[in-house]
Structure P
């Protein structure tokens, strides 16, 4: 369950930033998670609830913005969403592509008092 380590790192980021900005209680945390991470929203929520106990983030609402995987073909530069099995470019059939979306993992923002 890699969601625990993902959330743990994000909570540390929020805790550090909250301390730097004299925020005693975090009410809301919005994270952006790319599809390539394969993170399950329910597992992220669960990890957040468990790992925030006793921290400045305890009781905060977690919002998850999932970004879809979008590839850009290295040959024809078409942008496309790959299928579950076939990641070849639908325009030219090339197998070489670069992910331009779906690799994100960061705290978008948090709110607190």
Structure Q
């Protein structure tokens, strides 16, 4: 949310905000309202960056709608499960895989 507001303040005309839950994510509607108050527009879409097929489909849809992707900021959400020193190896690996896969797909 902080990064999206920062982008709106610094000249982004339209932001496409993605998360696994999209508009159903807690605070999504309030975030869009605050971005609009800053003079930009925002669209919230359900899309998991770790899902390469869904991410590619979103990019194609945006381009077809006349909203090509010009900048990507990967502000991965907070992982669940506690601090890293409290996680077992399998849980840490799963959480890191989701974050790293998302970044690789965005690249």
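No value in this document is a laboratory result; all are computed from the given coordinates. Note that the structure is predicted; figures quoted are calculated from it, not measured. Cβ atoms are built from the backbone, for glycine too; each structure is taken alone.
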Next on the checklist: If P(r) over Cα pairs in 10 Å bins from 0, in percent is calculated from each of P, Q, which structure is the one that comes out at 14, 41, 33, 11, 1?
Outcome noted: Q
Checklist entry - Taking mean count of other Cβ atoms within 10 Å over residues 61-68 from the coordinates of each of P, Q, which one would give 10.5? => result Q
Checklist outcome for this item: Comparing P, Q on relative contact order in percent (Cα under 8 Å, 6 or more apart), the highest sits with P
Checklist outcome for this item: Value 2.5, calculated as distance in nm of label points 7 Å out along Cα→Cβ at positions 13 and 53 from one of P, Q, is from structure P
Checklist entry - For which of P, Q does helix-only ellipticity at 222 nm (-39500 (n - 2.57) for each DSSP H run of 4 or more, over all residues; to 500), calculated from the coordinates, equal -8500? => result P
